[in-house]
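Some structures to go through are shown next.
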Structure P
Amino acid sequence: MKAIVLGAGMMGRAIAYDLCKHSNFDSIAIADKDKKTISSAEKFLKDIDFLKLDVEKTSDVKKQFKEYDVAISAVPYKFNYTLAKTAVDTKTHFLDLGGNNDVVEKERSLYKETKSNDVTIIPDCGLAPGLVSVITRDIVDQMDSVEYVKLRVGGLPENPVPPLNYQIVFSPYGLINEYVEDAMILDHGKIINKKSMTELEMLDFPKPFGKMEAFLTSGGCSTLPYTYKNTIKYLDYKTIRYPGHCEKFKTMLDLGFAEEKKVSIGDQKVAPRDFFVELLMKYLPTSGKDVVLLKALGNGKKDGKKIHLEYTMIDYYDDKNNITAMMRTTGYPASIIAQMIERNIIKKRGVFCCEEIVPCKQFFEELSKRNIQIKKKKRS
């Protein structure tokens with residue numbers, strides 16, 4: 001089998017790196033429209049084909065997809081539906097990192113065509129959604145009834161710098177979207193929306209982190225509230241940050257810094273969000289060692305007895321290979337799932353999200369091989 005990764009940025013490189021190191025694909029390619037990005041990726045990756053490809057040119061994408069058995073998208077989510085449709089036409093299995101509930105819903109509408117063409121499409125294969133989706137399934141599988149599932153995840157600088165104590169680990173536009181779009185909550189059979197950057201809580205992590213804050217944000221749940229509408233009584237997702245971040249960032253949003261409607265400044269019109277992104281890119285660190293923190297809590301019953309499950313993950317920057325924790329925890333899950341298709345562990349055809357199709361035990365074992373350790377505590 002042959003695999004192609006779309007997008008040679010940080011996440012695409014992580015996916016391609018892991019495929020090269022662990023998979024049995026006969027050949028692996030990575031594609032991007034930007035020559036500089038490809039050139040940079042060439043210094044990072046070896047034993048791989050590099051292609052110049054603009055994902056907006058569907059005819060060119062179709063031509064390439066015909067040459068590959070599995071395609072993995074690490075480009076912005078707005079392209080994923082068209083890419084998925086093209087993959088169905090070329091009978092190419094397709095995975096992506098998700099990022100937008102509406103796009104995922106459109107992808108799921110391709111189920112009949114995907115199944116009839118003997119293709120598997122799996123959106124949301126990154127960290128959150130993705131890795132947390134598999135954890136949620138693992139919680140559900142261990143209980144007869146589930147009272148709640150609470151998912152908490154954050155990508156952070158290992159050495160925070162005031163005032164925001166944050167570094168750019170992925171697109172600042174994506175960060176703003178998470179903060180301004182509504183968060184989705186499952187509450188006793190009802191799927192409701194709540195304002196992001198609300199319902200602040202504190203979490204305990206081992207030193208040197210200690211007390212951390214978490215607040216509602218959009219996107220992390222994706223399809224989970226729909227999949228488990230009749231199974232889990234309450235489910236939510238919150239983003240982890242260093243204490244004080246939420247209040248400071250929310251103040252800027254309340255002042256209109258994320259507005260997309262252009263305003264006049266002198267003889268020019270500028271969207272505040274574009275200006276805000278420029279400021280974030282200028283004044284926040286964009287490199288340096290990072291860490292990804294995860295905590296997932298589940299409460300329910302098994303054989304009439306109450307059960308509490310707690311999953312904790314702390315993943316650090318890979319010094320040896322110069323791979324960030326965010327790259328590892330976002331890119332490696334997508335690579336692992338692609339390899340499950342290649343090894344015929346995932347055999348179903350159609351459109352599925354991770355909680356519906358990824359086997360938990362093998363997934364966690366593969367993460368462990370990459371030294372991504374998820375510690376699980378269970379108590380009655």
Structure Q
Amino acid sequence: MPDKTYLITPGPTPVPPEVQAAMERPLIHHRSPDFKVLFASLLEGLGRAFATSSEVLVLPGSGTSAMESAVSNIVSPGDPVVVASAGNFGERWAKIARAFGADVRLVEQPWGERLEAGPIAAAAPAAKAVYVTHSETSTGVVHDVQAIAEALRPTGVALVVDAVSSLGGVELQTDAWGIDVVVAGSQKALMTPPGVGLAAVSPRAMELARSASSPRFSLDWQTVSAAQAKGATAFTPPVTVIAGLDEALRLLDREGYETAFARNRELARAAREGVKALGLELFSPDDDSSSMVTAVRMPEGIDGQAVYGVLRDRHGVVLAGGQGPLRGKVIRIGHMGYMNRFDMITALAALEMALAEFGYRPPTPGAGVARATELFSEGRAVGV
């Protein structure tokens with residue numbers, strides 16, 4: 001077994017020492033004055049992270065819990081909704097909507113492509129809401145949500161965005177782009193362990209929630225909102241994770257969101273160039289629209305899941321395998337959150353070593369690491 005583990009995945013991501021320290025403080029009661037101060041700080045930081053003046057609801061659970069809330073609070077059984085999908089998490093929107101009895105109208109594109117705004121807008125006029133994914137981690141694509149929002153504006157249909165992996169890692173302007181609901185989770189670009197789902201909800205979306213008849217209880221927006229108006233949570237929250245998330249938001253504020261976005265782009269560019277230097281093909285786009293995840297095609301005859309196992313169990317480097325139809329066909333390198341240049345160098349070196357055990361040899365040994373190091377050393381990964 002490896003004596004050290006490197007977590008270089010699309011989530012959960014590594015946790016900064018400051019966040020870990022915040023979670024190790026003595027536990028406080030969730031109805032105490034101390035928690036009220038902590039929670040107020042968290043909500044203030046979340047407003048900046050989402051770039052919104054609307055309410056951000058804190059929901060114990062996963063990012064998928066926040067996604068579920070964005071269906072159950074808006075959709076009544078039989079309501080028509082549009083789901084735009086070009087990957088696993090687009091498909092998840094459809095599964096959740098169908099579970100609540102929605103009439104799902106799927107606008108699909110092949111996995112790995114960017115969602116096109118035109119077909120989505122064309123399908124939207126009769127819908128209650130449109131559901132899209134911002135960062136599709138199964139393929140490595142960051143979709144152009146701003147263009148989709150602009151195309152939908154004349155229709156007046158509510159737009160709901162899954163930003164579970166993109167919030168804090170790539171630009172997302174909730175208010176400026178006119179997005180009604182943005183959902184996210186604590187465990188990806190926000191650099192905190194899993195346990196907190198988030199939903200930024202516009203006044204219009206909250207109004208829709210007042211008339212939706214789908215069953216809900218702990219994820220009911222009105223219940224959660226009423227509690228937050230009093231500086232509290234409706235139910236027992238994951239106090240330690242909230243303390244960590246509050247600290248992570250402080251770190252992002254100090255670094256500056258634009259700086260964080262630039263850092264992710266730098267790491268992604270080096271990862272892509274390193275992969276190509278190894279003689280491997282990219283599945284994700286070879287541009288800044290894949291600034292959160294790099295998806296790498298596996299050589300012919302090599303099972304990506306087997307490579308994933310060797311990386312994890314023999315080398316202690318945890319990347320991510322493929323999902324759905326990409327299972328066994330790709331390996332995914334995450335470069336979001338608390339990661340740096342040496343994480344990318346480690347990922348590239350480990351990938352070359354693991355592939356060697358399956359008989360694959362790059363054109364030049366060590367070429368992936370050399371190329372990434374060259375970019376980092378010359379500053380070209382950040383475009384300077």
Structure R
Amino acid sequence: MKRHVVLLLGPSREAISGVTTHLNGLLGSRLASRFDLVHFQVGSEGRREGFLGRAARLALSPLALAAAIARHGAGLVHINTSLNAKAYWRDFAYVVAAKLCGARVLYQVHGGVWERFAQKGGMFAALLRRMLRWPDAVVVLSRAQLDALRAAVPEQSVELVPNGIDCGPYLRYNRPAPEPQAPLRLIYIGRLVPGKGLLETIEGLRLARTRGISARLVIAGNGPEEPRLRQYVREAALTRDVSFVGAAYGEHKARLLAQADALALASYSEGLPYSLLEAMAAGVVPIVTPVGAIPDVIADGEHGLLVAPRDAEAIAQAIGKLAADRARLARMSAACRKHIGAAYSIERVARDFSQLYSGLCAARTPKAAT
């Protein structure tokens with residue numbers, strides 16, 4: 001039987017982003033054994049183009065998508081987007097192109113907050129609600145986003161499909177019992193960009209150190225905030241306690257996580273960060289903010305500790321709690337590994353999308369004459 005062709009829209013497979021991780025996970029999963037998955041690149045990553053070339057690509061990309069649909073015979077287009085102005089308007093051009101070509105559209109939202117995006121109200125909010133009816137299904141990462149979009153567009157099919165990971169690389173390493181007198185080993189993994197709460201994390205570590213708490217922080221990543229963060233570390237007299245090790249991938253990332261006790265991720269906003277799922281699969285206990293889908297994953301006190309955004313004092317207190325009670329840290333570590341393996345595996349994600357794809361493709365396929 002001929003398999004259905006699905007176009008997966010997203011950035012370059014070599015880009016550093018959560019959406020890239022999502023795409024690569026789907027393309028490498030069992031989903032690819034049931035459907036012909038074809039990657040259609042959007043965005044500027046990996047392209048050598050100037051301003052005019054970029055403008056021309058953006059203007060012509062809906063036509064390029066239409067050509068790809070025709071060339072591959074795609075019946076379903078899976079658009080990966082975010083509720084911010086740049087991505088929203090770009091990707092709705094793809095929705096229009098796909099619908100005009102007769103393809104079904106699955107519209108997956110990876111980030112952004114509907115209430116903030118539609119806060120202008122009036123005709124603008126009404127336009128956004130009307131446009132969100134155009135896809136055949138909308139997929140979100142968090143229960144909060146699910147409730148918000150179902151309330152905003154009650155006639156639309158909105159489904160919850162949280163991210164998932166291949167847990168294998170992070171289960172490879174056994175975790176020894178934490179030593180009571182050893183420094184608490186904190187780690188941050190990700191881009192060094194504003195909004196990740198890294199200044200508050202460093203300040204929280206400084207406060208903890210002034211209280212006699214032994215802790216160290218490894219920052220694995222690169223990005224525009226690195227010079228500012230390094231300067232802040234020097235000013236806080238933490239150069240011996242904070243290490244910058246650059247971006248980490250694959251086995252290097254798995255080893256770093258195996259050597260860490262706690263993940264520091266004090267973001268101001270998130271979707272469902274892969275660094276959180278990877279750290280928990282490795283048994284690293286998260287100190288995180290309750291933003292995006294994070295409260296869906298973390299039961300406070302069971303899998304990790306929740307802290308308010310922009311609150312260095314709360315981070316310092318969380319560091320102190322984990323450093324003081326290593327038996328609790330070990331229990332939470334084991335709970336993290338069990339939880340991620342059971343609910344956030346790439347196998348579960350593949351099953352969820354297989355069901356969605358099958359339903360959408362079946363709705364498009366004409367019934368045979370009787």
Note to self: Say we calculate mean count of other Cβ atoms within 10 Å over residues 167-174 for every structure; which of P, Q, R gives the highest result?
What the structure shows: Q
Next item on the list: Out of P, Q, R, choose the structure whose coordinates give distance in nm of label points 7 Å out along Cα→Cβ at positions 39 and 223 equal to 1.5 when calculated.
Entry: Q
Note to self: Can you rank P, Q, R by FRET efficiency 1/(1 + (r/R0)^6) of positions 87 and 199 (r between Cβ atoms, R0 = 25 Å, to 0.05) and just name the one with the largest value?
What the structure shows: Q
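Readers should treat all values here as calculations from the given coordinates under stated rules, not as data from a laboratory. This one's a predicted model, so the numbers in the text were calculated from it and none came from an experiment. Cβ atoms are built from the backbone, for glycine too; each structure is taken alone.
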